[in-house]
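Student: Listed after this line are the structures, all set down as structure tokens.
Nothing in this text is a laboratory measurement; each read-out follows from the coordinates by a stated rule. Nothing here was measured: the structure is a model prediction, and the numbers come from that model. Cβ atoms are built from the backbone, for glycine too; each structure is taken alone.
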Structure I
Amino acid sequence: MGPRKRKSEEALGGEKEGEDAEERRKDRGNKKYIGAHVSIQGGIWKAVGSCTEMGGSSFALFLGSQRSWKRPALDQKAAAQFREQCSLQEYDPAHILPHGSYLMNCGSPKEDVFEKSQALLVDELNRCSLLGLNLYNFHPGSSLGSITTEQCVEKIAGAINHAHRQTPAVVTVLENMSGQGNTVGGKFSELRSIIDKVRDQTRVGVCLDTCHAFAAGYDVAAVGGVTAMLDEFEQEVGLHYLKALHLNDSKGKLGCNLDRHEDIGKGHIGISAFRDVVNEPRLDNIPLILETPGRPGFEYAEQIELLYSLCDKT
């Protein structure tokens, strides 16, 4: 399963855009599952159709409002519609990566924030279960400069262990960070430290963000840089923990520690690195998710098509 090359306007012959996109998605012969973060506006099930329309074969989504700690329970009918749409349009849960709320800081030294973050993590994992999903990606947390990195790591792992006890099956996927401020996870060693403290390590993984890695000092833009980053990740963390990638170019320069996403090929990482990404066998069969600005004229559909065009079809 995967999108196929975009048909010409003449070849469309009156086909509906959504139907054509679904055919493209199913018909590419490689093992790369490229997609984007899509909106849940109008109903969470609409995220599935949005991905299909842009020709994606994987997608990310929020599970509720980003503006509130407390949200209405996920509607059972909406969840059933989501599961039905995923089945109809043949999206495997392994290629769907919900993204955690930005409000969460599971490493917070502020006890009230930590407690709310831990409760929200439990809620989000329960939502994943209701939607039939088995992955959940979130930013590990920040010490806010008030506690040590080691103490922050302990709190993050503690929140994960608590959430695992309260919920079944869903894998908590830690995202690497850019090193901005007092965030934890910019170094692969910090991700490994969190994993080491998780009791059920079958339920923890990592999503690597290319912009964050570059900003944190991993030179993916260099010749062989993607290979070098994955080699280092394999040595420090272990490739079996790698569950997904976020595909973002970077507005900032190497080692800038700035979390500033740019459209593919428009930033300091450059198109060659993304060619290496989509032709790297170690990245087969996992979701590769765009979180770029997607400016008019170079929106997600165009960037997905570009990335698939870089794949070696031989």
Structure II
Amino acid sequence: MTAYFYFGRRHFKIRPSGVREGNLFAGCAVSNCVSTNDRRYLSRARVVLFHGYDLTMFDVPSERTAHQLYVYWSREAPPMLDMPFGALNSAFNLTMTYRRDSDIVYPYFETVRREPARTTGPAEPGGPRATPAAAAWAVSHCVTPGRREQYVAELQRHLPVHVFGACGTRECGGSGAPRNTLSCYRRLARNYTFYLAFENSMCRDYITEKLFLALQAGLVPVVRGASRAEYAAVAPPDSFVHVDDFAGPRELAAHLRHLARNASALARLTAWRESFVVRYVHGWCGLCARMVQQDGPVTTRYDDLRRWWYDGSHCQS
């Protein structure tokens, strides 16, 4: 497999933390694949991976073998990208994205049942939260296609929302510390019950690490992005509050205040920990498994990938 740029970095070393380059697929059930971004191996590559964020017509291979799979890869939502598919629009054979109808599904996390021997969930931050009727929000994109910032501005009229990161006045950890880390979320969980896991785009299946990290840290995520049904399909049962269940921010704020003073109602949103766990997904395994299945010339392709990606994502403003 060969790939090019990843968020503008040529040597992006697409691999899990701690895995050497070339061992991207270590730990996978099918692991006899090797990855590289060295174009000298392009003619020998079984798969050529194109990252949607960096896709440009000025960086397309001039030749292609009949056995190569062109894979479109993106973990960003369509409104955050402006991809000039051009001649590549009908050149892709497979998709690898967060969408559940992708050829290779690459989600941000997965929910699995606990082993029978485990009867209790991971420890949550002890003691009462310092601000039980407030919500925390760590954010760096201050203006978004989904207009989450406008929803939060209205919510703040009815409920304290403390904003961390580049769009707020508070730091999650030391100055300049990254917000999208489990350690940041665990710090927030010491003082807050609720976390606004609001996505930058409201698109089909677009559910990112915001939900995953909040659940892992012991926070109750309040979600906005994909539909309630799409959240329910991937998250533990009864583990989140969805904004679509309320007429507006005022009603959501009233519900969160109710939960903050009602221990039994709040407990129902954390009971999932006794039976389930959320964990990181090594999404590359599906790519290797699909790659080794390819035998002979490629015969399938997307005639209109732009339509699949943009129209099929059903994004809302």
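Student: Computing distance in nm of label points 7 Å out along Cα→Cβ at positions 133 and 205 for each of I, II, which one ends up highest?
Tutor: Working: I: 1.3; II: 4.1.
Once distance in nm of label points 7 Å out along Cα→Cβ at positions 133 and 205 is worked out for each structure, II has the highest.
Student: With volume of the Cα convex hull per residue in Å³ coming out at 149, pick the structure among I, II it was computed from. Before the final figure, lay out each step's value.
Tutor: Values: I: 125; II: 149.
Clearly, the read-out refers to II.
Student: Given 1.7 as the derived value for distance in nm of label points 7 Å out along Cα→Cβ at positions 237 and 261, which of the supplied structures I, II does it correspond to? Provide the component values of the computation, followed by the final result.
Tutor: Values: I: 1.7; II: 3.1.
Source structure for this number: I.
Student: Kindly point out which one of I, II the value -5500 was derived from, the read-out being helix-only ellipticity at 222 nm (-39500 (n - 2.57) for each DSSP H run of 4 or more, over all residues; to 500). Walk me through the numbers before you get to the answer.
Tutor: Numbers: I: -11500; II: -5500.
Computing helix-only ellipticity at 222 nm (-39500 (n - 2.57) for each DSSP H run of 4 or more, over all residues; to 500) on every structure in I, II gives -5500 only for II.
Student: With FRET efficiency 1/(1 + (r/R0)^6) of positions 101 and 189 (r between Cβ atoms, R0 = 35 Å, to 0.05) coming out at 0.55, pick the structure among I, II it was computed from. Let's see the in-between values first.
Tutor: Values: I: 0.85; II: 0.55.
Structure II accounts for this read-out.
Student: Here relative contact order in percent (Cα under 8 Å, 6 or more apart) has been calculated and equals 22, so which of I, II was it run on?
Tutor: Numbers: I: 17; II: 22.
Answer by label: II.
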